[in-house]
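Below, each structure is written out as structure tokens.
Computed from the coordinates by the stated procedures, all read-outs in this text should not be read as laboratory data. What you are looking at is a predicted structure, and each value in this text was computed from that prediction instead of being measured. Cβ atoms are built from the backbone, for glycine too; each structure is taken alone.
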Structure I
Amino acid sequence: MDFIDRIAEQRINEAVERGDLDDLPGAGQPLALDDDAMVPEHLRTAYRILKNANCIPPELAQQQEIRSLEDLIDSLYADASAEAAEARTQAERRLALLRARLEGSGRGVGTLSAQERAYHGQLLERFSGE
């Protein structure tokens, strides 16, 4: 351990002895750590900074919009009104446009190998907070 680590450890031990760390929110609960094992080691810091700043890559934002449009379209099928049909048509057009843009950029899921698609799906889940 270097000097700073020893000072930090000493201060933590003192706080524990004084009872300053008792009754903290979540005491006794497991830590909710981000699992970034699938992110290459040299990119982890950058990904964490972007995630903490609520910044996501454009293709991920498009994927999120695609998911929300798919959910919207599914919900509109239950409604038989003319307004719902028109909204569904507009949503389907927007969905087709987003999918085409994503595929055309070369960053869409269709251009990835099976292993890359699995990795892509895991990244989407992690960064979308689901």
Structure II
Amino acid sequence: MRQDNIALMRRGYDAFTSGDLDTIRSMAHSDEVWVTPGMGEFKREYRGVDDVIGYLAQLVANTDGTFKDEPVAFFGDDEHVVVLEHVTAAREGRSLDSQFVHVYDMRDGKISRVTEYAADPHAVEAFWA
């Protein structure tokens, strides 16, 4: 199961990079929750797969397509996948170049909850302000 969860997350990152939100939708439970602590206008819990997909689309739209999320390492077991990420983006004359950790809770082979952690939350807040 561990390798299946990691393979699923690799597929998800590839889908996000290519703009394939339908694949991401298929990977999540309909009641998925995504928590974004300390991210300016995005600081809240997104509830349900439609809300989560809307959030992901806004990251790209609000950066005029410059938002890039590159996975650096994947770690997992039967119930969780942790991904270390390098995120870059530009908007309104500001740039973001930061490390993030996403913790994915898995249930029945799908994502049930995601919590984001930024290495430099102040830089992330300033970027989205």
Structure III
Amino acid sequence: MVEQKKLEWNEKIKLDSDRLVELFVQLGETGAQDVVCRAMEELATRLCQLEREYQARKFKSLCKLAKGIIGIAEQVGMQRLADVARDVQQCAKRYDYVALDATLARLLRIGDSSLTAVWDLQDLSV
């Protein structure tokens, strides 16, 4: 009998603290917190939409959603999320189903971890 093992993916998430500090300097504490909260809500929404569009095999829509995720993630210092969203966008443009499966799964994992990291950071600032 073959033993099955479950792979566990645990990628370290690092937020660009320089970008976050820049937001706070430019917008003040209240303004920056508002931007970050809206960005997190929008990222969560777009990640859910991305998954639905993938299931429906709507690759043009996937590209558009991934592009939006890139912009939002870069705005709030989530560079790894932006980079992986760019990978998803490229796979969708090429209709590379195998690579898209893998990169989308990675994007969803990193998205979840990134959102959690920002929430944890906000809890520390209260």
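Source structure of the calculated read-out (Cα Rg over 2.2 N^0.38 Å, 0.99) within I, II, III: II.
Supply the structure label, taken from I, II, III, corresponding to helix-only ellipticity at 222 nm (-39500 (n - 2.57) for each DSSP H run of 4 or more, over all residues; to 500) with the calculated value -21000. For helix-only ellipticity at 222 nm (-39500 (n - 2.57) for each DSSP H run of 4 or more, over all residues; to 500), the value -21000 is produced by structure I. One of I, II, III was used to compute mean count of other Cβ atoms within 10 Å over residues 21-28, and the result was 13.2. Which label is that? Computing mean count of other Cβ atoms within 10 Å over residues 21-28 on every structure in I, II, III gives 13.2 only for III.
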